[in-house]
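Trainee: Next come the structures, one after another.
Each value in this text was obtained by applying a stated rule to the coordinates, not by laboratory testing. Everything quoted here is computed from the prediction, not taken from an experiment. Cβ atoms are built from the backbone, for glycine too; each structure is taken alone.
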Structure 1
Amino acid sequence: MTVDKSRLRDAATVIVLRDPTSAPHVLMGQRGAQAAFMPNKFVFPGGAVDAGDTDIPLARPLPPLCAERLCEDTARDLAHPLAVAAIRELWEETGLILGQPGDWDGTVPTDWQSYAQTGHLPDASGLQFVFRAITPPGRPRRFDARFFLADADHIASDLDDFSAACEELSHLQWVPLKDARRFDLPFITEVVLAEIAARAGDPEPPASVPFFRNDDEESLFLRLKGRRPQPSPTE
């Protein structure tokens, strides 16, 4: 059976922000020259959701407001598999652990065995859903990408140790946020960087999430209007 590689795939991207209030840096790497999608570009770690991501347990879930917004303008609830994919892709592409100490129950899936051997369970509580973008039609790969922001304080491993990373991204480095646009970036990455710069150091998820939607008819810049929970009268 032939697989349509241009079909729209759900994906998760992670922006790890280090020293957000004093000297903000973001973790980026360069895609290979032969990559089918965005060759040579500097990007954040991330990738497509795998079928098995739905079944991976999380030590702690996404913040409720983020999970709620992820359900907007979509046919099904993907909050859990997107969070799992974000943590998995961060581990695979950088070797950094977003998790908490703990032992896995039962058989560990193949894709998670190296992660589990570190003695950690995936923890999504430190992820903030901050941006969504759909790749325009006509590209060799198309993704419905959700961007998650993670403060580096939530990383459970050495922030400068990329020894466990796969070879998908090269030149992994902490880039000063003010200098990031000097790199060869995809257009959408530049847009996301501006959003991150505007909210660096804010510990709360954004009140609404920008959504850059591209389809065959038009391109729209929308906002997913999640609302902060209101306190009860007794609080």
Structure 2
Amino acid sequence: MTEIPIRDAATVLLVRDCQTRPRVLMGQRGARAAFMPNKFVFPGGAVDPGDASVALAQPLPDLCQARLREDCDGDRSHALAVAAIRELWEETGLLLGQPGSWDGTPPADWAGFAATGHLPAAHMLNFVFRAVTPPGRPRRFDARFFLVDADHLISDPDDFSGASDELSSLQWVVMEEARQFNLPFITEVVLAEVMAMLPEIAPPVSVPYFSNSDEQSLFLRLEGHAL
């Protein structure tokens, strides 16, 4: 049996109306998708090889960087933040960044983003959850979830005209009603954690971490200790 490699991935929980009736942006994966077909999910995906080389106008908060380095064999915090912003842009057409010019020609998958006259910025990303896909799935990811207030968008939060076709039915879902949708188990768990945090949007006291290996499944907490 071929061992399925575990790929680093970044996911964005974009939330609006936090003080009243919080809503989160979700979309539906295709029926023929190899991973989680038909499920409603948050925008996100695997880290690309080029993500580590993309400059950020502003980096992740120091605490988030420290927590992303925990229980990890290298510092992937920068690449994960870049991947989160890129995946949000590709799958929804929504933009997190600030005005600025790129130094040289941007990578091909950032050309559209760069054409808007903005640089990606990660200071508004809050690392709130980490989960590794259990064994036995067709694809496995070490996914980091980032919570973001939609007020930080520099694009219209209701304009999905620039989205790719990877997610359909993009919509703002009332968080209290999200369980009525066809959700993956881990998405339900993350939603429950985030709902307990709101209306505050900030790095939590500790970050929940579902660690799944061939030997065991553990529920851990990342505390953000400096190296």
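Trainee: In terms of distance in nm of label points 7 Å out along Cα→Cβ at positions 70 and 94, which of structures 1, 2 is highest? Display every interim value, and only then the final one.
Mentor: Working: 1: 1.7; 2: 2.7.
Once distance in nm of label points 7 Å out along Cα→Cβ at positions 70 and 94 is tallied for 1, 2, the winner is 2.
Trainee: Right, another one. Out of 1, 2, which structure matches 12.7 when mean projected area of the Cα convex hull in nm² is calculated?
Mentor: On the way: 1: 15.0; 2: 12.7.
Going through each structure in turn, the value belongs to 2.
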